[in-house]
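**Q** Pasting the structures in now, so scroll down.
Bear in mind that the values in this text are calculations on the coordinates, not laboratory data. All of these numbers come straight from a predicted model, not from anything done at the bench. Cβ atoms are built from the backbone, for glycine too; each structure is taken alone.
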Structure 1
Amino acid sequence: MNDLPVATLFMLTSADGKISTGSTDERDFDKDLPNIRGVSEGLQQYYDLEKQTDHYSFNTGRVMAKVGWNNEKENIKKIDVIFVIVDNKPHLTGRGVANLLKFVSKLYIVTTNPDHPANTIKDANLSVISYKDKIDFRDLFVKLKSFGAEKVTIQSGGDMNTELMRLDLINYISLIVAPVMVGGRDTAALLGGASIESDNDLRLLTPLKLVSATTPARDSLLRY
């Protein structure tokens, strides 16, 4: 019996593999793509597919901070989703954790930081999973499966995506490709992290098998 959940990397990416519009945390697809004519018109397809992702959602504190969860928010509508957030620095503040607790049905904070603000918050729907020096992601995924996570959707940043991929913890990749070329050497890509250098490192590359590919109806495609 497999002790790991089935994990799907679900990402919105540009045609050249970027997952952000720029190299700083001020730039973000969710914030910027709605303002780009020729891209904004098709974003609803992505949002509709995102609603169909798994009950467990895996992400990072940096992404949560980047999209604004540390900001003051009112009238947060709760969704029936469980968030698993890896956050060592930490990127999330106490307000950010509190906001997320209002948003999701259950929140797991995974950290090596004993001073993470989540450790000061008492809430029945909050659990902190602590590691001493380095997060053992295989152990973490085993824990998630024991908690009831049969399937997990991953929507984290490029470095985390690469680490999970090279640990063979990702089973499927589901990409929504936006019709835009972003470029930029330092702009985050679907996979980041350390580059392959030695022959021995080639073992870290995982060939993919195409399961399916779909395109929008012809009438909905924009022409330039």
Structure 2
Amino acid sequence: MTFLDRQPEDSAIAILDYRTGNMRSVEKAFEQFGCSADVTRKRDDIEKAAGIVLIGVGAFPNAIAEIRKLELDKVLQEQVQRGVPLLGICLGMQLLFDGSEEWGGALGLGLLEGEVQKIDAEGEKVPHIGWNAVEWSRESDLTEGLPDPCPFYHVHSYAPVPADTDVVLGTAVHGTRFVSSVCRENIYGVQFHPEKSGQDGLRMLENFASICSKTAVPA
């Protein structure tokens, strides 16, 4: 049985609602290929979800403070430990790491080791806004069927510097090379916006939905 054959109540992907970012645009992107995705902050919805998407825009300290205020950090960490696939998008990927230096620093979710740092653009404009080609460092179910390199739409001033380079899935260049995608077991992250990146972006989200459909997590 494929992801799209499942009943909506069993197959929904939970898009975490913590009042930061255009969650509806990601929800609509999943809907384009028939995937049930719900914007929610309810623990019950998150616990029964086939996968979780963490998006975000703005400053790292504000976003992580809101997540902790709503106690979404706890349920996120619990579900990841259970093996539920998690996709972090843009600021959502940065929040997966130990912390960020933005605005004097803040602790992140600690799901991946490393620190988020301001990109050293070497004469290029910051924030980095626009299309940029991502080169894949290795194979992954998340990038199946995508070209190498593959253009995606980026909007950011910071990027993660992983402590373990083995988690790096893709990199791009803006002045200097930066980490644009990561992957470790059931944790995925992209610095770009797949929902704003045309057919390749939709293919990546569909790949994530497929990963969720194939991941059997005990209740």
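**Q** Computing helix-only ellipticity at 222 nm (-39500 (n - 2.57) for each DSSP H run of 4 or more, over all residues; to 500) gives -5500 for which of 1, 2? Let's see the in-between values first.
**A** Values: 1: -5500; 2: -8000.
Here the read-out was taken from 1.
**Q** Here distance in nm of label points 7 Å out along Cα→Cβ at positions 103 and 143 has been calculated and equals 2.2, so which of 1, 2 was it run on? Please report the intermediate quantities before stating the final value.
**A** Values: 1: 2.2; 2: 3.2.
The structure behind it is 1.
**Q** Name the one structure among 1, 2 that distance in nm of label points 7 Å out along Cα→Cβ at positions 95 and 207 of 2.3 was derived from. List each step's numbers first, then the result.
**A** Working: 1: 5.1; 2: 2.3.
It must be structure 2, since only it matches.
**Q** Looking at relative contact order in percent (Cα under 8 Å, 6 or more apart), point out which structure of 1, 2 has the largest value.
**A** Numbers: 1: 33; 2: 21.
Largest calculated value belongs to 1.
**Q** As an exercise: P(r) over Cα pairs in 5 Å bins from 0, in percent, calculated from one structure in 1, 2, equals 1, 7, 17, 21, 22, 17, 10, 4, 1, 0, 0. Which structure is it?
**A** Numbers: 1: 1, 6, 13, 17, 19, 18, 13, 8, 4, 1, 0; 2: 1, 7, 17, 21, 22, 17, 10, 4, 1, 0, 0.
It was calculated from structure 2.
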